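Laboratory data are not the source of any read-out in this text; all were calculated from the coordinates shown. All figures in this text were calculated on a predicted structure; none of them were measured in a lab. Cβ atoms are built from the backbone, for glycine too; each structure is taken alone.
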Structure 1
Amino acid sequence: MNRKAEIIRKTKETDIKVSLDLDGGGNIGINTGIGFFDHMLNSFAVHGGFDLTVSCMGDLNVDGHHSVEDVGICLGKAFNDALGDKSGIMRFGSAFMPMDEALAFCALDISNRPFLVFNAEFSNEKIGDYDSCLTEEFMRAFAFNAGITMHLKAEYGKNDHHITEALFKSLAYALKQAVKPNSDGSAVSAKGAL
């Protein structure tokens, strides 16, 4: 099964190329110009077991919003394309993820019905050169472009780096479960199709 996709998106604000292989072997290269965001995407790929390369040239002279949101759009589209009609996968995934004092939870359904519930609070406006509020923007862009119903919650935590990383890792582990092939290749749906 070839579960790969490449997305190229160029606007007046960003120029992005994303390559994704859901059945990867550790080929990861991330460069968005935002160090902490690169760290989160790298962690996401490692813990999801995905090959992922991301190149983003964005208008960072404005701020990181366009780059982070547009990478979420492109990564979501890549997941959607790599999964095709979404038959033959487990569909659902969930994970609790600790990161030192922080604990995050993700539950998701690769359903073609995009939705995001995001429940996390941050103490600081920035983590390095990354705006803390952009985590929700990334997750929304990803969920809606991938066709995923996604619930993310920071159960507790004090360090914003740890909270954010736990959220990205919980998403990765939930996706890792959900994209696994099921036993008979069918669509996991009472309707027979997603």
Structure 2
Amino acid sequence: MRTFLSLDIEDPTLLSKIAKFENELKSTGSDLKLVRPDILHFTVRFLGEISEPQSEEIIRVLEGQFPPLNIEVKFKGLGTFPNDKRISVIWIASEESSARIISEQVTKINARLEQQLPSILSEESDRFNPHVTIARVKSGRNKDQLQSFLQEHRNEEFGSSRITNLKLKKSILHPEGPDYSDLYVFR
């Protein structure tokens, strides 16, 4: 099963504001695949294809190792991967103080996994950058309008949400987008 660890965004007011913003983003006429607001999250660690026993091992290693999360995250600003000239992913940033707290938690979680379960883990290519993906760019259609829109909204404020649970998620990919389900919620 295809899996990852995440910190989910569950505040309905924030999700509604992001959905409204995604509709505005769509108005650029760009070729976008928007992420459904009900599945928005911070990816803590992509685990890839793992077996049921491996998922149980991950749960065993992480359960009770960290205090319950209670992070107030402020969502402000937009970013792109790999860069503003060649956009493939559009994401919402977290304010610097929120990003620092999330990064500290993620570093601890990943260190524990790397120490205890190195054979299960997928390759980590980059340093963790706290972000929430809201869209993928499928082609260069209306690239100039998209870049202009993103520049205009570079410092957009979306609101805040309390993040309370680390989750082990299962991902099933479909042509219309992924479906995620919780395999385990760490409390």
Structure 3
Amino acid sequence: MKAVPFTFEIDSPDFIPSTYDNHIQRRLSSMKGQYLDQDTYASLLAEADPLLYEVYELQRPTVPGELLHGISIVHPGKVGSEYYMTKGHFHEVLETGEVYYCLKGDGFMVMETPEGEWAVEALYPGRVLYVLPRWAHRSVNISSDEDLVTFFIYPGNAGHDYGTIEKKGFRKLVLARDGQPEIVDNPRWGQAARP
């Protein structure tokens, strides 16, 4: 962790930072209960454990005043008719926002509040998304052959609450229907992590 101002490069085509402190790899096995088609999920997992997404973090102290940041890369693919996606999270400090800047690919950010509001916004190169405080968020890659790459930045003390989403899922899903993405209600919402 650097103690002086610093720079780094995020050049195409891969946009992996020229320097980073932590590389997280999330595989299909880490998404138990999150996909609608649990039979297909189990079948795919029995064959292999594909890499769904990666995060390259530039670590900073987890205190107010610092900004945590890095690159998220969601790979293309589907589980049944549902696209590869991130686990999604609320922030532990609920009243904190996050900014995403899309560098490559096409996708959506699925969002919701504890009170039941929801929104789904498109992500494409050059688009900036501000996720308001109190909104859980999940990136979804709708491309068949290209990574969805975003730069993210959020307050150092925000933390991550993955548990709420693991237990309930998101209210909305993005499914492939007739070759196009469609936003639908999640019929398993509230029971997502149950077998």
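Between 1, 2, 3, which one scores greatest on Kirkwood radius over Cα pairs in Å, for residues 76-139 alone?
Values: 1: 14.3; 2: 13.5; 3: 12.5.
For this comparison of Kirkwood radius over Cα pairs in Å, for residues 76-139 alone, the top structure is 1.
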If we compute distance in nm of label points 7 Å out along Cα→Cβ at positions 4 and 44 for structures 1, 2, 3, which one ends up with the highest value?
-> 3
